Structure P
Amino acid sequence: MSSLTLGLLGATLLSLLIWLVLLLFWGQFWRTDQRLRGTPPTRWPSIAVVIPARNEAAVIATSVRSLLQQNYGGDLHLILVDDQSDDGTTDIAQQTAINLGKQAQLTIVRGTPLPKGWSGKLWALSQGIEVAAEVAPDYLLLTDADIAHDPQNLSQLVAHACTHHCALVSLMVKLRCQSLWEKLLIPAFVFFFAKLYPFRWVNDPQRATAAAAGGCILIETTALEKIGGIACIRDALIDDCSLAKAVKSAGYRIWLGLTSSTVSLRAYTTLDSIWQMVARTAYTQLSYSPLLLLGTVIGMTMVYLLAPISLVTGLVLHQVALAGVGASVWLLMAIAYTPIVRFYGLAWPWALTLPLIAVLYTLMTLDSARRHWQGRGGAWKGRVYP
C-alpha cells in the first residue's frame, strides 16, 4: 500500500470516528422524535398571530384560511403586515377572511418603509407586534405567509408550552418535497440544521444551544418584552435562531421540534431556487469568517466525501481495507440520514445520496461567501442587506 493510500486510509478512519461520535454523542440529532406533547390548559390563553407578507399572493389565501379555521378555545386575532407588496396580497387575504365570515379577526397593517438597521421581515414583525399590543395577548404566534397550519396546531403549541413551561415553542414545519431537487436537497436541509442545532440540546435548559424555525414560533408576550422586544435582533438575517438565543439566554425554557401536519407551501422546483435560499444566509452562519469557511470546506470533505472516495479507490486498487472502511463510513452516514428521509416519505436509497448533497451544499456556502465579498450577500425579495 502506497503512502498516499495509507494517508487516505488514515483520514477515512478519522471520518469513521467522527461519525461514531456524531451518532452516539451528538444529541441524537439524527432522530425525528421531538414532537409536540402536552395537556390542554384549564384556560386557553389569548393569541395574536403576526404574519409578515411581501408579495405572497400565491399562498396567502391558504395560509390565512388555515389560521382562521383553527380549532382553538381561546381568543385569536390575525395581524397581517403588508411589507410593501405589489401583487394584491392584502386584497386576497381580506377576501379570504370575508368569505369565512371572520373579517373581524383579521387586521391588515400597511407596512412603512424599511428603516436603516432593520431586516425586512423583522421590521414587519415589529409593526405587527406593536398593533398586537392593543389587544394585550398572552402569546404571539410569529409565522410566515407561506405556511398552512394544521387545524390543531395552535392548540398543540399552547398545550406544549403550558405543560412544559416553555416561553418559546417552535416547529420546523414540513417543507415541500415533491420535485426531484426537493427530494434530493430538502430533507438534507433539515438534517444539517439538526446537526448544527441538535433539537434535544435546544430543548435541554441545562445546555446553551438555542434555535428556532422562523415559520412557526409561539412566544410568551412577557418573555419577548423582557428581552427588549423584537428590536433586540433587528438586524439579524438568521432571525429565528437569534430570537431563540435571546430568549434562552434570559433564563427561559425553549423548545424546538418537527411536525408532519403543518406544512410549507413554498415550492423549490429548481436547483437555483434552493441555492438562493441557502446562499442567502450560509456565510452569515459562519460569522463571515474566512477561517470558518475554510474549516467548513475541510470538514465537509472529511465527513461526507472521503467515504465514497475511499470506497472507489479501494475497489480500483484492490485495497480491501480501504474499500471496507469507506463502505463502513458511507453506511453510517446513510443510517444517520435515513430517519429524516423516511420522515419525508422517501425510499431508503435516497439516504445514500448524502455525499452528493454535501458537495452541493458546500458549493452553496462558497457562493454565499462570494456574494458577501461582492456586497450582495443578504439579497432577498428585492432587498440587499449589508
Structure Q
Amino acid sequence: MDTITIKAKGISVSLDLTVGHLADMAVDIDGRRLQPLHRAPWVDARETLPENLPEGTVRLSGDFLCAPFSRSDIEDAPLHGWPANSAWDVVDSQATSDGWRATFRLQRKVMGATVDKILTLRDDHPFLYQEHVFSGGSGAISVAHHPMTAMKNGGRLAFSRKRFAATLDDPLEPDPARGRFLLAYPARSTDMTHFPDAAGGTIDLTDYRMDQLREDFITLVEADHGGPGWTALARRAEEDLVLVLKNPAELPVTMLWLSNGGRDYAPWNGRHRGVLGIEDGRASVGHAASVGDNWLKREGVATAFALDEGSKVSFRHVIGAVPQSGGEPPRDIATAQGRMRILAADGTERDIAFDSDFLRIGRSVPA
C-alpha cells in the first residue's frame, strides 16, 4: 500500500506513504469539489527522470514535512531531510465522533528523534489539521511545511501582518542557461506590493501573474499581532480561496516559492507552471545555517527547535479551501469560538466551521 486515504464529511486527504507527501486533498462544499494542492506533472507520467534526484522531488506532491528545511548538511539526508524523502508507517487510522484521525510514523529517525505525523479531519470542516511531534533526539532541527498549490490563470494573495519580506543573497536560478528569476537578491521591503525586482523597479508580491516566467524564493517574517498567521490565495480560474494557517510562535516565517516556468532543465523543463509554495517554517536555508548564526536570528526570529531525550516538540498547521468568485483575497481573517470569519475585499463577512483551539495561539513554545 503506497497511498492511504482518510475521509470525513465533505473532505478527503491521501498520503503517499513512500515519502510522506500529501498526494491529494479534496473539499466537497456548496456543490463543488475543490482540490487546493499541486502534484508535479512528472509524478504520474511514467517518464524517465534524471538519476540521483531526491525521492521527494521524484514524487513531489501536495504538502510534506521538511526536517531540516533545504540542505541536510549536519545529518546525511536528501534535500529537505528524510521526512520528505522516505517511508512512513501507519500507526493508527480510525473514525472519531466528528470525523477521522490518523497517525503515521517516519521509519527513520531525525537527529535521534522519532517523528509522528497526525492528520485530523472534522465533518463539514473544509480544513486539514496537521500536527508533527518529535520525541527525544538531541541537538536542534529546523522544520517547515511545504504546501504547494497551482493556478491555471494566476491569483491574488493576502497575508496576516508581516514585519517585512526579504530575499536571500543569491537567486535559486542564477544561470540564464538553466532558468530565470524576477526578484532582486538580496533585497528587503515592508511593503508587500512594492518589492525590489531584478530590473531595478518593483514587483507586487500579492499578484501571481502567469505571464511572469520565474523561479523565486522570498521569506516573510510574521509581525507580533496576537492571532494566527495566515496566507490566503484567491485563485482566478479555480474560483476558490486557498487558506494556510499556523501559530506564529511555532512557525515564525512564511517562505514563498514562486515556480512558474522558471527552470528549463529536467524534470522541470519549463512545464512547472503556476505553482506557489506557501512554506510556513522555523528555519533558515540549510540545517547548519538554521542552528548556527544566520540573518533571521539576528532579527530575533527562531530558526530551529531544540531536541532533548525524554522530551517532545510539536507544531501544528492547517490547510483548507472554500469557494470564492471574483479573484480578490480577503481583507482579514479571524478565528474564535469554533468559526473562521473571513472579511472579504468588498466588506462582506463569511463564517465557516473551524477548530479555533487547534493552533493554540499564546501557548509557550520550546526554543
### Message
Taking FRET efficiency 1/(1 + (r/R0)^6) of positions 17 and 41 (r between Cβ atoms, R0 = 35 Å, to 0.05) as the criterion, which structure among P, Q has the greatest value?
### Response
Q
### Source structure (of P, Q) for helix-only ellipticity at 222 nm (-39500 (n - 2.57) for each DSSP H run of 4 or more, over all residues; to 500), computed value -500
Q
## Note on the structure
log10 I(q)/I(0) by the Debye sum over Cα atoms at q = 0.11, 0.24 Å⁻¹, for residues 105-192 alone gets -0.64, -1.17 when computed on, of labels P, Q, structure Q
### Query
For which of P, Q does relative contact order in percent (Cα under 8 Å, 6 or more apart), calculated from the coordinates, equal 18?
Q
### Message
Of the structures labelled P, Q, one was used to calculate distance in nm of label points 7 Å out along Cα→Cβ at positions 33 and 49, giving 3.2. Name it.
### Response
P
### Query
From P, Q, which structure was mean projected area of the Cα convex hull in nm², for residues 185-288 alone = 7.3 calculated on?
P
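For distance in nm of label points 7 Å out along Cα→Cβ at positions 89 and 345, the calculated result is 2.8, so let me know which of P, Q that is.
The value was obtained from structure P.
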### Query
The value 55, 50, 46 for Cα extents along the principal axes in Å was derived from one model only; which of P, Q is it?
Q
### Message
Given a value of 13.1 for mean count of other Cβ atoms within 10 Å over residues 113-120, calculated from one of P, Q, which structure does it belong to?
### Response
P
### Query
One of P, Q was used to calculate distance in nm of label points 7 Å out along Cα→Cβ at positions 25 and 153, giving 3.9; which?
P
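Every read-out reported here was derived from the displayed coordinates using simple, explicitly stated rules and does not represent laboratory data. Not measured: the values here are computed from a predicted model. Cβ atoms are built from the backbone, for glycine too; each structure is taken alone.
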